[in-house]
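Engineer: These notes open a run of structures that come right after.
Coordinate-derived values only; no laboratory data. Treat the numbers as computed from the prediction; the structure is a model and nothing was measured. Cβ atoms are built from the backbone, for glycine too; each structure is taken alone.
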Structure P
Amino acid sequence: MAHLTGQERAHYVQNMFARIAGRYDRMNRLMTFGQDVRWRRYVIAQANIPAGGRLLDIATGTGDIAYEGMQQVPGLQAVGGDFTLEMMQAGKLYPERRTIQWVGADTLALPFPDNYFDAVTSGFLMRNVIDVDKAFQEQWRVTKPGGRVIVLESSPPKRNLLRPFILFHLNTVIPTLGRLITGESEAYRYLPDSTQQFRTPEALAEAMRQTGFSQVRFKLFMFGTIAIHVGEKSDSLAMK
């Protein structure tokens, strides 16, 4: 699962999300105690998109973040891209999300021109990609100068007094809920495994800086297990 690399990992992730697509949103609400709604609002608020602007939500899944963008930004052109078509098909079942421009897209080779979007967002993408640096380079490329990239991602639990309780939630509660709600406990064992093996928020911020983003910062949520990173594409910076 989380130990897989290269294309084997990419295929595993794609198939996993295809299997849980129909109940993905419900599981997100349950395992985050509804806090994922708050996180999406914060993501869009940090995107700083002008009225009538363009947003790319990559690994959009069912379009939660893209739809939140349309709620907050008047006249927004919201593009939702994902390489798991079943997830986007599940999103299309929500009548209010049908105006999202759904596109089959791989974050490592985005099918969009340079300097096109006012912001690029992602939710729980980066720990699933096989090349974090390449993913950031592609997001940098398609973002307009002065635009922002915002990353919502889970983070390894910190070593503190709460760690045993967080690990119990990750390793026991979430797989049990996954089995009961989706019938896919394996998919929800992958979540804690990939979270615990992923980069720290500080390391992910440094990867964004190395790509060329400026003013990189992050905010932690849910006892430090969720991080939202923000990076800006400065007019004066060229991709390294």
Structure Q
Amino acid sequence: MPNTFDDQELERAAAVLGQARRVCVLTGAGVSAESGVPTFRASDGLWEGHRIEDVATPFGFQKDPGLVWKFYNARRANVKAVSPNPGHFALKAMEDRWGDGFTLVTQNVDGLHRAAGGRNVLEIHGSLHRTRCLTCEEVRDRGLEPLADHPLCECGGRLRPDIVWFHEGLPEDIWEAAMTAAHECEVFLVVGTSAVVHPAASLVPIAKRGKSPGATVIEVNLTRTEASEYADIGLYGPSGQVLPKLVEKLGEPRA
């Protein structure tokens, strides 16, 4: 797909970013799709042929944990076969530039931002790499090692994916950190997401209404989305092409 932004828009985005001290980014499935990660949710609403209620809710897990784990083990195997793309590495370069002034909030559960070297990454929907014990509540990073269809904790309790399912709330500490980052940033980037899934989508207006005079919103998406109504600058094209160009335009940070 050809890029639909021009150098003037790119220059505007780079100029705004060059003046910023705090930057917040919200990423979604579009970034991972460029690495070959399936979105899983089809146009008919099914996930790999299964109803969402059966594989992505606490009720589905209670009813048939084996089915849920087969579904997530398939997702984990898919993620193990892919790598971060240039968009992930461009965001890592931005983090290197701003340090503690940079926060990346992601709806993705594949861990590719961390695989690219990202450190200040808030995974608001959880991670395929982690499990949570229903008995002792231990959360453990298991990488993408193969797991059984009925995995158990060392304490003997049942394990579940450390994923935020439908009908579950976001982790309070992570969500608070995400809202704070959005509220305090001077530039907010919306990357690879249509910003329609709540509460993640609410970060865009939170940033826009943040510390006076509010953040400048830069949208990086294939096409215009629901987030476009808040966007001050739109860069429309694959994030793996747009973001490296944006980093290049930024040049070296000022001393």
Structure R
Amino acid sequence: MAYAAVLFDLFDTLVRFDRERIPEIQVNGKRVRSTAGHVHAVLSAHAPQISLEACYEALVDSWREAERLRAIDHREVPAPERFVHFFRHLALDARALPAGLGQALIDAHRRELGKAADFPLHHGPLLERLAARYRLAVVSNFDYTPTAVDILERAGVARLFKAIVVSDAVGWRKPKREIFDEALRRLEVPARQALFVGDRADIDVLGAQRAGIDAAWINPEGASLPPEIAPPRYEIRDLADLGRILDV
């Protein structure tokens, strides 16, 4: 198949999320990994009555609520909306707090999450070779575009992508076809000339298929494909296998 573009999932495809890189804090006598310590450091300057434990619980609760809403119809809950719930959980009136505090909290949270992204060394040369022959894009489920862009910039590969499409900017998450369609629009490539690469059968493979895009499923453990999903065009164990498929 002759492709004009290759589209990639971000987490656990281009980068690996390493929870051991998330800061460790102590909450209610237990050690947990969370960004809450950094979020609390920003918040406490303006709401000193809020404890670290309360901040942690609000952060977890806001994540659970966002996940609940996303599961309904795959509509994205962007970070600012999530932090509205965060303030509500803490019974804080955001209007009475300094302007820009919500953004500062988001930045503190996402900065630490971004540090947990590990970019495998062998991915860089592969992407360089691919970019010489194909239009590249990232299509990611994530609630804050600047973090996705920062991860790719720190890895030194952001310049290789013609489009970085994140669900918070589109409003829909994979497997909804809208986010794939937006990437194809930015690349100016029809679906039949694109290949999507991702690690989730239920999100990446299914979503690409719904958009009419061939899929390459990264399946390192050799898991079984869910019966309701048609076999992808390719199944690979590691992103490096893409070089063989596309002859780069």
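Engineer: In terms of distance in nm of label points 7 Å out along Cα→Cβ at positions 12 and 220, which of structures P, Q, R is highest? Don't skip to the answer; put the middle values down first.
Structural biologist: On the way: P: 2.8; Q: 1.7; R: 1.0.
Structure P comes out on top.
Engineer: Here is a further query. Quick one: Kirkwood radius over Cα pairs in Å, for residues 28-83 alone came out at 12.0 when computed from one of P, Q, R, so which one is it? Mind dumping the intermediate values first?
Structural biologist: Details: P: 11.5; Q: 12.0; R: 12.4.
Computing Kirkwood radius over Cα pairs in Å, for residues 28-83 alone on every structure in P, Q, R gives 12.0 only for Q.
Engineer: Sticking with this structure for a sec: When Rg and Dmax of the Cα atoms in Å, for residues 60-163 alone is computed for each of P, Q, R, which one produces 17.0, 53? Could you put the intermediate results ahead of the total?
Structural biologist: Details: P: 14.8, 47; Q: 15.3, 47; R: 17.0, 53.
Clearly, the read-out refers to R.
Engineer: Comparing relative contact order in percent (Cα under 8 Å, 6 or more apart) across P, Q, R, which structure shows the greatest value?
Structural biologist: Details: P: 19; Q: 26; R: 23.
Biggest value here belongs to Q.
Engineer: While we're on this one: Matching task: 3.9 is the computed value of distance in nm of label points 7 Å out along Cα→Cβ at positions 52 and 132. Pick the structure from P, Q, R. Walk me through the numbers before you get to the answer.
Structural biologist: Details: P: 3.9; Q: 1.9; R: 5.0.
Source structure: P.
Engineer: I have 46, 40, 33 for Cα extents along the principal axes in Å, calculated from one of the structures P, Q, R. Which structure is it?
Structural biologist: Working: P: 46, 40, 33; Q: 56, 35, 29; R: 61, 34, 34.
Considering all the candidates, the number was obtained from P.
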